Structure P
Amino acid sequence: MVLDGTYDISFLTSHGEAKDKFTIKTSGQTLTGIYTSEALGTLPFKYVKVNGNNVEWTLYFAGPNKGNRPPENIVFNITFEGNKFNGKVITISDPPFEAWGVKVS
């Protein structure tokens, strides 16, 4: 499965719907990514795990930001199906959020 590209991601949080972007690049067995959010800024993927079409990564947000969030790890567990995906976003401060999205380029 070719995952390289830019994706729109949406998920519902306790603060409302979030709509962000991420970009994935692969090189051999290595997958890297950059997550872009109005609230969090631009963050690199950390601790990436790939298992078939399932990818998990962590964002470390050190704060502060526009929403004045405290530092935390945010874990994304995403299953890709063609140009679409769904999964979960896990934070320390809230229950897991359902996530979904589509490849845009």
Structure Q
Amino acid sequence: MELRLTANKKSRELLQKNIDYYGKWNQLSKAVSELNELIDAISIDLDTWEEEDTKNTIDEIADVIIMCQQLIMIFGIEDDVKERIKFKLERQRQRIKNKNRSD
């Protein structure tokens, strides 16, 4: 399974400019803020599911992905995160497989 956690070269350069311009500490704080905004958007979606107006949630997901890409770059952990994603997806696949066997 091929996982790309950071953007293409042009986008990566812009992400690095954001980190350099705002500073690592500020970008870490911004990541927390964006995660909170996504939590709020999802909470609203849970309350208003039938309305299916997910524009705000889409925007917040995009913001969180951008911030996660910056976090990966700040900490230099792309390979580590890829490995954990692979592990967690495989673990979930096994759980589903085992659950289907027991049904």
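Structure above, values below:
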{"item": "Which entry (P, Q) yields the derived value 2.3 for distance in nm of label points 7 Å out along Cα→Cβ at positions 54 and 94", "result": "P"}
{"item": "For 27, 8, 5 (semi-axes √(5λ) of the Cα gyration tensor in Å, for residues 38-77 alone, calculated) the corresponding structure among P, Q", "result": "Q"}
{"item": "Highest-scoring label, criterion being relative contact order in percent (Cα under 8 Å, 6 or more apart), among P, Q", "result": "Q"}
{"item": "For 13.0, 38 (Rg and Dmax of the Cα atoms in Å, calculated) the corresponding structure among P, Q", "result": "P"}
{"item": "Parent structure of the calculated result 0, given that helix-only ellipticity at 222 nm (-39500 (n - 2.57) for each DSSP H run of 4 or more, over all residues; to 500) is the read-out and P, Q the choices", "result": "P"}
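Only the coordinates and a few stated rules stand behind these numbers; no lab work does. Given the structure is predicted, the values throughout are model-derived calculations rather than measurements. Cβ atoms are built from the backbone, for glycine too; each structure is taken alone.
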